[in-house]
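A.B. asks: The structures come next, written out as structure tokens.
Read the figures in this text as sums done on the coordinates, not as results from a lab. Note that this is a predicted model, so its numbers are computed, not measured. Cβ atoms are built from the backbone, for glycine too; each structure is taken alone.
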Structure I
Amino acid sequence: MLFDRLQQYWILARFDKPIGIFILLWPTLWALWIAAGGMPDGLTLLVFSLGVTLMRAAGCVINDYADRDFDPHVDRCKLRPIAAGKVSPKEALVVFAVLCLTAFGLVLLMNGLTIALSFVGAFLAASYPFMKRFTHLPQAYLGAAFGFAVPMAFAAVTGEIPLVGWILYLAVLLWALVYDTMYAMVDIEDDLKIGVKSTAILFGKRVREITASLQIIIMALLISVGWMQQLAWPYYAGLAVASGFSVYQQILIFNFDKPKCFKAFLNNNWFGLAVFVGLVCAYL
């Protein structure tokens, strides 16, 4: 019985699908490496790696709680633990609280500014799932939430958030907007039926042009980060590889094919890895 409950909580927190952890972890590592001018100290790296993992899990739990009346009507989501009746909404809130408190315990090992910023990050993560009811830009709000580890990383390492930190944050916010729009393209028909809003619906037939334009802006922002930090050529080689993945994603979503749109979303893991490898090699 206990094993079954823990298994359902594990699935509820999406620990069985680590792609989301990686997509959140890459920009966090970008920020830590840039802030430290190379590899950060072990404690900071551990705190942020575990914190990102826990807060991504907490975000998944509160998302399923918020969507508990919608998910049973969406093919991709109807087997999720709350929608399938395997975990109660009250249980989900307890799991969410435990994950958040554990993550906060880790943040307490950092400086005061990082601790203060963690409250903003927690608010963004907890409120994001409800945005799709009120705005067609929940993906932008997701970007603000998912990317908030970037200013927190600079605060933890340097005690402040320099201009380069905010530029990187904007790049990460727009990146999340792009990949979550690709994710939302999979659910357009179901979202229209149940009245859920998304950028995929807002952008409509121009979703390809808009996401491609945003990807160009993201690249420009990442190039400016490299210029400001005077990073060596391997960083730009990593950006070139990442640009190739962006082009590949546009090819995948070109015909609005759902499986390919989801594949484009997943491909962003390689985008994040390419940038990180370039950063590491530049500092080496």
Structure II
Amino acid sequence: MTLIGETSANAAADLIKDGTDQGFMADVIETSKTTPVIVDFWAPWCGPCKQLGPAIERAVQAAKGKVKLVKIDIDKHPQFAGQLRVQSIPAVFAFVGGRPVDAFTGALPESQIKAFVDKLAAQAPADAVDELLTLGKESLEVGDLGGAAQAFAQVLQADPENVKALGGMARVYLENGDAERAGEIADMAPAGAKNADLDSVRAALALAAAAPSDTAAFEQRLAADPTDMDARLELAKALAGRGQWQAAADHLLALIEQDRTWNDEAARKQLLIVFEAAGAASEVARSGRRRLSSILFS
């Protein structure tokens, strides 16, 4: 699958773009419903425009995806400049939630431009972000990794440190078989950030790193002696390292049922990590905890 990498690349590519009348609805109105958009109306013959344009670009780039910039040459694309009653250029409008919320005309000092962009960056529509996070989570649940990646990438455009989006994107990579990239995404979360998806991904990566490379030897030992607890524990670790949560949990629960205190409760401790890796809301964790309680309190 290439959708995940393509999504990230496309997200970075459209931070600053040349706009058109034909693309205004998509590039400005629709985009501003998730990420604030600055529209710079300019023309090649305008001296102050040449001074202002690079300063806005620098400020937008410094905002690291929290704001986008659309530059529109009014000589080629006069329609929306007319609708917004632009009488002189440069004219700059800020859009949030599909509507203009701020504006200025003329060249400003760079400090004022930065303040304008920073103020706008703080106005990302919270409802739209929540909707995208919900969409990403629902897409993950039905196995639509491409749709999940697109939703989480849009959130990360507006807020590169959004913990929920980082956790979701890390899980997308993990479920797509790219454990290395999943770890990199998880490491991008702010220090001390807690999130169920991040915790799940980190637990899964830890299990994979510690897992035996092969199951055959342990399976043979168990076939010869079903009471071989060391073999069953190592087999459970190997299965967990492959993401086979249910099979791993079954073996660990069997160990706990056989001797709950064996090896300093190694089976119970491993089982809790498996539950975390599978996800607290997963059927593996829910049914496994019920079975564990039944064993412990029987």
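A.B. asks: To which of I, II does the computed value -25000 (helix-only ellipticity at 222 nm (-39500 (n - 2.57) for each DSSP H run of 4 or more, over all residues; to 500)) belong?
C.D. replies: Details: I: -25000; II: -19000.
Derived from the structure labelled I.
A.B. asks: Out of I, II, which one gives 1.00 for FRET efficiency 1/(1 + (r/R0)^6) of positions 73 and 105 (r between Cβ atoms, R0 = 35 Å, to 0.05) as computed from the coordinates? Show your work: numbers first, answer last.
C.D. replies: Details: I: 0.40; II: 1.00.
Answer for the origin of the read-out: II.
A.B. asks: Work out mean count of other Cβ atoms within 10 Å over residues 81-88 for each of structures I, II, then name the structure with the largest result.
C.D. replies: Details: I: 17.2; II: 12.6.
Top value of mean count of other Cβ atoms within 10 Å over residues 81-88, among I, II, belongs to structure I.
A.B. asks: So Cα extents along the principal axes in Å, computed for just one structure, reads 86, 34, 31; which one of I, II is that?
C.D. replies: Numbers: I: 53, 46, 31; II: 86, 34, 31.
Working through the options, I get structure II.
A.B. asks: When distance in nm of label points 7 Å out along Cα→Cβ at positions 49 and 225 is calculated for each of the structures I, II, which structure yields the highest value? Could you put the intermediate results ahead of the total?
C.D. replies: Details: I: 1.9; II: 8.4.
Of structures I, II, the maximum of distance in nm of label points 7 Å out along Cα→Cβ at positions 49 and 225 occurs in II.
A.B. asks: Could I ask something else about it? Match the computed value 14 of relative contact order in percent (Cα under 8 Å, 6 or more apart) to one of the structures I, II, and report its label.
C.D. replies: Working: I: 20; II: 14.
For relative contact order in percent (Cα under 8 Å, 6 or more apart), the value 14 is produced by structure II.
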